[in-house]
Structure P
Amino acid sequence: MDKNDGLAPETISAQALGQIDKATGGVTPAIHLSTTFVRDHDYQLLHPEHSYSRDENATYHAAEKVLTKLEGAADALLFSSGMAAAMAVIQSLKPGDHIVAPKVMYWGLRHWMTESCKHWGIQLDFFDSSDPSSLSKTVKAGTTKLIWMETPCNPTWDIIDIKEAAGVAKNIGARLAVDSTVATPVLTQPLKYGADIVVHSATKYLNGHCDVLAGVTLCAKKDHFWGKICEIRLHTGAVLGSLEAWLLQRSLRTLFLRVRQSSQSAMAIAEHFEGHPRIKSVLYPGLASHPGHDVAKRQMQGGFGGMLSLRVNGDAETALDIVKRCAVFTRATSLGGVESLIEHRYSIEGENSPIPKDLLRLSIGIEAVEDLIADLEQALA
């Protein structure tokens, strides 16, 4: 029996599954920097599980094991970035296959899909994440092989019902992949609702300190499709460095504390500014007024995440003026760190963006929420 069986996920995360440095007894696992491994006089590996670090390294196995447990997955693979983790899933498809994805999603991946799927001979269509019936109308039975989704969807925070999407996928013989970067395993475990693949930009909440670039892909079962993903990581070399992998497993120890604090503060900020005279609308699934609130309550446990958006009364210039006035919020692109960030997404994404020009995206950190509210109030004044 695994000594971690029956333990709460908070304990598993904080103790990193009880992994230690066996060579010294250190309470944290060691960093293994070696890229290659010794063979004996008979040319047999001293440790058969380690031959070359492009495929096997004890340092990234430590983080993979924790994430596998937290997501209830069969296996996990760390990648050099969230984009690399996501691209490995899509590159595992064949020419002629069809993907559907939400119109509103992480801009970087949406842009890559739009530009690259044609080159790979993969068909691509987008569905409306704000319309629960749109997904089933967009898939093509017999052709659609992958449904890609985010929930909440960045940066409007639409909620997609994972269980319903899994049902659509099953009915047409497709796989469901969920980018759960924003929810994290603290709030949602997509595999529990029928997803086949889960992807995270571990750069964001999983690491949470804006100092590591990383991604992770996890599977419900180790089948042929998962084998393709493993091969892509091996042959493209999209592996995480040892130092980054060690920092990631270090950060996972405080994951629950950070996500819960940011979720609690985001809820307080959303409630405070809902109905504010200078705010057109607050986009946050924790609010009862949010169209996806009921679904969010079913598939998010312990909070609704640390991300929200404010649509201001005015245009892009008005929104940018508010950003300029902020003193506590940091003006930067990313999310999920301990510091609160504010950004004007349309300025980042450009003219082809589906994002409203009046939208400001907030990533709520772990500061005193009173300071964050006061900063926004003075910026709006």
Structure Q
Amino acid sequence: MKKAIQFGAGNIGRGFIGSLLYKAGYHVVFADVNTEIIDKINKDKEYTIHVMDTVCSEEKVNDISGVISTSDEIYKEIVEAEIITTAVGPVVLPRIAPTIAKGIALRKENGVKNYLNIIACENAIKASSQLEEEVKKYLTKDEVDYLEEFVGFPNCSVDRIVPPVKSENILDVVVENYYEWNVEEKAFKGEIPKIEGMNLVDNLMAYIERKLFTLNTGHAITAYFGYLKGYETIEESIKDEVIYDFVKKAMIESGKGLIAKYNFDEEAHYKYINKIIDRFKNPYLKDDVARVGREPLRKLNENDRLIKPLITARGFNINTDNLLLGVGAALHYDNKEDAQSVQLQSLINEKGIKESLAEISKISGDTDVLDKVEKYYDEVKKLIGA
């Protein structure tokens, strides 16, 4: 029996990566701290994915089991696994690293010579490499040598909108039809697993930044504009013609940066932008502005969806007024239920816009960006009609 472990039994774990592993013939072990979800997986041993798009369909996923990721049972699963994937969120990766490290140490102790590949399917650049470095902190030199011989950590980019739609069955999940999973081919150890839907690439950073600068940038800016105008969902927000216009212009600016950096085909990239915006309009997804806008400090990081496309485009002397406007909108995000949002507003109250952004985004030397963001912070509500 081929065995895969999916750390994170949430909507993305079940609705995207876990289902692809199941279709590829793996018994999928979901590992999570949520006892309700894990108990339900072990009781039902199946769930349904509802594909909600222009054409709707259902997919059954079975041949699954669950394990509490903090229990000792997980180590046996790691020893037997051929592939491990994660969808836990970038901030949680360091927390699962000790568990994965102990499992790898046990593989060495048990004389396991089979290859294991670990793919962190997170919205972060080089998440698998980050996880590998965290895992190594808990291993001896001999165990690190074993890891480097038998354990691969291919980086990837993932793209599928899986909104938190509540179903009668807590395991069932709603997804859009579109998905993309690009994995760096050369980083695998041993034979590359045959998984339909896993696209092997040799220029992963281009795919990562294409997705980050297009889907994630557009999604976040739509959410922050939508928040300012009192909309609850991404669909409502993007249907607002003023928001649509500003978001598309921002995505074109980030796209020009990508075209200049990676020599993408211009016409093909603009078609990709239009496809992404059509996905935002999907009436079935009901994706919350609060979900997409959460954790603004992370999203304002210099390597994330708001600042990196801005700095990249400016590096090629591309006009970035609409991306700057999006950053200005993000700094208004004030959601008392989101810890990072509370921190952000506290920082702004204490230090003001320019100093706060310089600290969060590490762009203190770029006074032109800071001046323009402060200007757009003051003007954004008027510009979008909030």
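Please treat every number below as a calculation from the coordinates, not as lab data. A quick note: this is a predicted structure, and the numbers were derived from the prediction, not measured. Cβ atoms are built from the backbone, for glycine too; each structure is taken alone.
Between structures P, Q, the calculation of mean count of other Cβ atoms within 10 Å over residues 115-122 yields its largest number for Q.
Quick check: -15500 is what I get for helix-only ellipticity at 222 nm (-39500 (n - 2.57) for each DSSP H run of 4 or more, over all residues; to 500), calculated from one of P, Q. Which structure matches? It traces back to Q. Say we calculate distance in nm of label points 7 Å out along Cα→Cβ at positions 43 and 187 for every structure; which of P, Q gives the highest result? Ranking P, Q on distance in nm of label points 7 Å out along Cα→Cβ at positions 43 and 187, first place is P.
Which structure, out of P, Q, was distance in nm of label points 7 Å out along Cα→Cβ at positions 3 and 147 calculated from, if the result is 2.1? Answer by label: Q.
If you line up P, Q by distance in nm of label points 7 Å out along Cα→Cβ at positions 19 and 171, the top spot, with the largest value, goes to P.
When relative contact order in percent (Cα under 8 Å, 6 or more apart) is computed for each of P, Q, the one that comes out at 13 is Q.
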